[in-house]
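Next up, some structures in structure tokens.
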Structure I
Amino acid sequence: MLRCPSGGAHVELRLSRDRDSVVFESGLGLTEKPRMCTNTNLCIVLGIFVVSVIAVIGCNTAAETREPLAVTLDTRGPYLILATREAETAYAAAIAAARELHSDADQLAFDPGNLDDVLDALRRIQPRYALVFIKPSELDVNFAWRWLTLTTRLDDDSFVDVRTGFITGDSPESAEAFVKRIAAAVRGEVRLPGKIIDNLGPNTQAGKHEFHRSPGSFFLSSFARRLGVETISHGAEAYAEERPKSMDSAGLLHFGGHGHPDRIDDGLNGTQARQLVLAPCVAFNGACYTGVTGRWFEQWTDDGRVVERTVAPVDCFCLNLLANQVLGYLAALHPDHGIPVYQEMEYLAYSGASLGDVMKHTQDGVVLASGGELPAFEMFSNGSPSPQWTPSDVMLKGTAARVLFGDPAMVVGEVFVKPPFEVSLEQDESALRVTAILSNAGLKSTFTDTYHADMAWNPNGFNDRALITVELPEGWQQVGDVKILSVEAGGKPLRFRLVGRGIEHDGGASRLQLQVDVPTEGYMQSKLRTIGAKVELKVRR
């Protein structure tokens, strides 16, 4: 139930998904079937419907801004600065600025076409963080997948070992300014405003010139404990007009909608992204391709062939945004799904983790959802046959193409919501009994498995999931059998499936990570989402 903050009507929201669209129904009798991404509804953004109703009943107000978010660095190391051969020369000033921030870091140059030497260096140094300087023309989805695979190969488990951030820019000056903004925030010279804006992108129910903002957010409601929370929705041509200050009060930004390398469709384009008046901020983008810096690949074409394309720097959404006031930017180099982006933001809120750990959380989630192993990635080339991927393949591999632009050791703010589960364990000589009790039902996207629908309320919906991490006691570096004993809510058993699990060795610690899926009864609705819902498992050596 949603109440307009300006008073008046209560609105009941119900969402469902069919093969071609998401259907929104409200207590006001409105039903909308929005235009979907041409890539068969693989980048759905559901939150627009909340604002559709708010617009109808007349809400158009901004949220308050609270205490600023402090920026710090996670000093756990080692820290490694890498640069491609071209970037080493072109971005020398930016690299020097990074070295001032990380004076103890090792530094290496590498050939982006040959990562074997990099793997040897990573295994020798064992960095926790890597800051990679790379030219826009050298970064594409193929490189992102190769780099992700590389960062899981420092030990014998399948999880990410090196938390990575990329530095690039449309000019050497832009790259240097990017690093210096980060350094200024770490020194406390600038702080991020205490507000988050959920820009849901174009709303097909709004008039093409309409622009609506309101306090609160369906997906980010848990953030209201610490930050001012505001939602923006707009018509197809609203940003073609004068809206440069629409997000100038936010330290955290979310962009949603369908996307291409030069724009969010019917929303901000690259030129406008540069013209936005922004406070220092960290931005999360769920629109497809909005992390592209040059070369990209159109996977689905009429003749069934992959087409290689290039976006010009002057038009590139990512490069223009990086030239603005952002301190960090998380986006995809290929079509992905909007929900993992919200999962990143909720993880940031309940973990207080570095941005590198936030991205690792997404990448490790891909591993778990793939059964405990990183998917195999087919490299794209111009004219090659379009891969025959299932919807799960597209969502998994597209999400694996998400990258962080910025310093991976940067920490934004502090923990301000409870984690989804409280985990406890009992140990005897041969087994561990683990109990995970759901402690925060206010989280939204955290419990959604965007990759699987075998237990969903309809074939085109999503399962719900429990992601559980167990810090293993000394002597449990290796584990044999893992058995789920029960999943229950309200004292009643739930049907479940163990999707993936694995033991991670990280910085001297060993932990069990696993994903358990349960049935859903509607969009973001399941019995799992109940305080006290419980998952019990037994772990044997």
Structure II
Amino acid sequence: MPNRLPLLSILLALSFFVLALFPVFSKEEPSPELIEALKNSQLTGEPYELAGNRIVFTNYYFIDPGNLLWLNDEGERVNTLEEPHYGPWDVQVSRPSSPYGIEITTEPAIRDGRLEREKPWEEEYVRLRTILKEGEIYRAWGQCVPGGRCYFESKDGFKWERPNLGLKEWNGSKDNNLLPSGPTGCVFIDPSAPPEERYKSVGGEKMTLAEFDEWRKEHPDKWEHRGVRLDKEDPEVKTLQGTVSPDGFHWKKIPTYTAEHSDGMESGWYDERTGTYVIYARNWYLGPRSSKWTGDPLSTTFFGEHYGSGRRCIGYAESPSFREFPLLEPLIVPNAVDVKPSEVFYTSPHTTIPGAPEHHLMLPSIWDTRDDTTSLGLWSSYNGRVWERVPGPRLLETNNFGEWDGGCFWVFPNLYERADGSWALCYRGYNLPHKYPRATLELYTGFMAWPKGRMVAVEAKEIGEFATVALTPPGNTLKVNALTKRAGGIRVELATQQEEVLPGRSFEECDPIQGDQFWKTVTWNGESDFGIKDGEAVVIRFKMDRAKLYGIEFE
């Protein structure tokens, strides 16, 4: 029998030779329907479009992570190529946009006065719970005791007036700033709502046991046992409920959402991107109780969770309807990196940065069980669901004991920009620690501020660089809020999404930015215009030397 192996080998070799000369490709082309579907889908990635006209770098969302390239002697990119063969020293690294030498850090607030009691309906205390800026007016909602719900206004964010609303009688007169009914919690504006429900609020309410017994039969999945306070002298059930208003003065309640222990420090907002409502409130970071335990579940104080393993955390609920929400779920929890083992979250004030609606901040008052003090933390998010702590010191600590806020304090939204460019928050300060006997308790509304809006910075302690992701800028000039050392400075460069420097807008042509510069216009050889058309993308690069960049603004 003849040996056919040599012949087969020759034929096989010829077939490989032919395939090499005439490669066969079977690339599948997308259908027209698929192409259209892709165009109409929710595209993600660069370039980004800003919801406002500012960027404050509270996280890495707007900072390009950079890239690393390996280049041959001709400057060609050869990353991960199998052929031709390169030895370990034959190609060189290039880092076209990788950030280095920078860090994000917070700046502590300063105490900036308090709201004094002026009216007889404020005799015990007056506290603000929400501040919003609408147009040129700052509006505030709160509570006066013994007067009840109340409303304030300011033209500059500093001096607060009590307008005569004529809505509620007090001691025979309606010349006051009292509301006949008020928001249940922190107020937010809903841009999607009909006029009669433009203003919304969500907060804690109470039911009697009898009311709850009837309600739970129709809502079996909307309650959990921590809301049922059988440990109180007068038992009650804590619930979450919303209120709506056409003008911020006349409020009406809507049906109860859930029965759970949120403890009256809630905030909410409407997400225009997803068309949903979001609630943040106190929740509990704990696990299920043992099924093997033989004790009486009603025998422990507050079911054991308050003073047992349960850590107070920030909870979250989301719904396409403001009429209905699911039970809260833990969202931001006290972990071993961000807080001490004796610290828990007590409040959940959500806000955005002035001029930057997509910059979400959470400013929880953090309670320390070791010494009964509170401090103010800062968490950041690009979408309100994924959160990270902003590095740096706490924004505020409990004042020295003996001061009016030397016991503890609780912060409320919103962060607002005052007429002088400073940012401010209102807070409720106590002269006594949180768990101290309260017979001599004093309560005031105070204000904390960040002069020139300098709350968070990108800092280069020495030399640093970074670039933004590609943006379609809402303006054709750039301003910076920055502070540098005398021997330091900042330079700015503009590039295309393909990393080509725009003509006349290089680092070398940038006029140096040095010293204390509060919203300074960036120029290149005296010119400030970007030189791009509407809809074109731009990448903004920064070289920093012993400098802090508190934000950028487009005009």
Structure III
Amino acid sequence: MTYDLLIKNGNVIDGQGDPDPFMPWVRADVAIRKDKIIKVGSIDSSEAKEVVDATGLIVSPGFIDIHSHSDGYLLENPKAESTIRQGITTVGVGNCGLSAAPIGGDYRPSKSIMPNKLEWNWTTMGDYLHKLEKKGISLNVVPLVGHSNIRGVVMGYKRGKSSKAEMEKMKDVLQEALDDGAWGMTSGLIYPTGSFSDQDEMTELCKVVKERGGIYNTHIRGQGDTMIAAFMEALEVAQASGVPLHVHHHKGMGDANAPKVVFTLSMVDEAVSNGMDVTLDMYPYLAGQGGLGLFLPLWVHEGGPKTLIERLKDRKLRERMVREMMEPGLVPGYQSYVRDLGWQHCWEKVIICECSVDKNKGLAGKSLAEAKPDWQDPFEFIFDLLIEEGGDVPVVIPDVMNLDDTYLQMVFRHPVTMIGSDGYALAPYGILGQGKPHPRSYGAFPRVLGKYVREKKLFTWQEAIRKMTSLPARFLGIKDRGLIREGMYADIVIFNPVSVIDRATFSDPHQYPEGIEFVITNGTVIVKRGEHTGAMSGRVLRHSK
């Protein structure tokens, strides 16, 4: 036989994004041999070992999730079911400054990228990537190295400006991760340890990234009152270092700050017109997810989780924390959210996603107000819960943007905006099926296709797929994926444009989407008629200059 797999009678959208209202797709067959697309056109079925009938379905490049936190979750469940069933064939990991590696000294990654009870038995990026490959995975992984890891390995949880010697050590740690195959560096400048750094530090490290032909992805230093200044900092770091810039989940937190995207998008336009490479990502929900610890003042985090817990046990320090938390301008993480909506809103709306301690597991899915005993002060409840959970409690944060999705749509429509789930590779069983995580881990990409393309007609099918495929591939520098072209790797998703939609909700998040019929990674069928085949044909994609 000439071909291993033939996709017949599909409506092909190649990922390039050329708008044609009269011809949104091209009727064509796609032939695959081994892991590559060999031919696109009219092809005889008798030449293929296996034929997939795609009549009435859209055939597109596999989706690339530029913004995932699946780092440790892929080791727990390499089938990556909540991800692959969205049509995602490649994920970027290590985002928001938080990566699985390197780790060392007192520094350890948070629950945001590591499922509970996962054994950390690696130190370097190379160790972690080899572990992924040995385990086997259903999708491709693009590794990035987190700045919080780099700083944490060298400086622990110390606040303040890095010394010259510390900076040189950080450059060495960064260089090792890049040598191991990381595609660039990410930062999370509201999270410890990234929040302890300054702009000069970020610029110097980004110069190393630039030398290696890498990229810089950032969760900027604030998406509330400081949003404009934080966005400007990111642009200045990129301009001074020459590195391509990507800004994560671009939004303004709270009603007062949501309209600021009008200004920041104009800043992007100006930067691009001046020759800079700047892109954005966003997920299709008005609620976010973060850590309950980010409601605490920044100084509480200095010294790491053990020190944080000791401070939370100190009665006088608790009183100071409450005073500062009642003055939201002093709280680095969610100050604008609290200011706009008030603590009463937080008690009633912020939802606990997951607890690792048995006595608290029944709190998952409850608001802080519902979880708190009637007799207990709300702040005391937060402090006690953080102590019991090791200082790290994932929470869903509703209404981080204004309830009208006008500004979300504005960000989505911008030509440099990609789709990013900001989620995890989960499954509705085992330890990854516990709790009430944000539904974006199961539904982000189908939600864009069903709600914002088919229903709201925010953009065309071609443009949506470009944002999910060739745009992230182009920014990352992946030249052999992200398009339906002869000679490209056969990462392909086949979906029903009439039925594709998310099913996961905040109250019932562990639900797979509808309408994703087939998913193919490196020429192997991973999802067949909506069901996982168990195949592990994914690869770690290492960067080289």
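Just so it is clear, none of the values below were taken in a lab; they were calculated from the coordinates. Quantities reported herein were computed from a predicted structural model and do not represent experimental measurements. Cβ atoms are built from the backbone, for glycine too; each structure is taken alone.
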Going by volume of the Cα convex hull per residue in Å³, which of structures I, II, III comes out largest? II
As an exercise: helix-only ellipticity at 222 nm (-39500 (n - 2.57) for each DSSP H run of 4 or more, over all residues; to 500), calculated from one structure in I, II, III, equals -2000. Which structure is it? II
Rank structures I, II, III by distance in nm of label points 7 Å out along Cα→Cβ at positions 88 and 120 and report only the one at the top, that is, the highest. II
